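We did not get these values from a lab; they are worked out from the coordinates using the rules stated. None of these values were measured; they are calculated from a predicted model. Cβ atoms are built from the backbone, for glycine too; each structure is taken alone.
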Structure I
């Protein structure tokens, strides 16, 4: 599963996938809710960054490490529901 980034659609990626017998599937445009890394990024922003300024990259990394080592076990249920592919289905009205 790939998003629409240009490098994901490059000839090099398509040729290598074909060589390795990998079928590529692209997410629809403007669908960050279907991309697990985008969902994780939202959680990271809420629990690690949360509109804070970090004077150094080291301080930011420490906060991210804390998210994965300390916070994520506490919010596991939230992570599971927000990062999993949860699709709503509709019955046909016809």
Structure II
């Protein structure tokens, strides 16, 4: 990215297309984790849109056919939450 205030990298798909990922280094750790998870999720879903695979990753356990979980911050932790009722499902990186 060229900005010393950000860390950045590229994510590459098997077909050779790429997508950039960046995060502001001065942001609190939980925000950086949620931001990276959000960008990876967007890339993974976009990468699967034209393939025969699910595009609701990670799946919401309460609504598995409706939507993916959303990356969010809960206190000082990056968490996956249900976007309908905002219930916390699991820490980002957890099982």
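With helix-only ellipticity at 222 nm (-39500 (n - 2.57) for each DSSP H run of 4 or more, over all residues; to 500) derived from the coordinates and found to be -11000, which of I, II does the value describe? Answer for the origin of the read-out: I. Among the shown structures I, II, from which was the value 41, 38, 20 of Cα extents along the principal axes in Å calculated? Source structure for this number: II. Tell me which structure, out of I, II, gives 3.4 once distance in nm of label points 7 Å out along Cα→Cβ at positions 13 and 29 is calculated. Derived from II, not from the others.
One of I, II was used to compute relative contact order in percent (Cα under 8 Å, 6 or more apart), and the result was 18. Which label is that? All intermediate terms of the calculation are to be shown ahead of the outcome.
On the way: I: 24; II: 18.
Here the read-out was taken from II.
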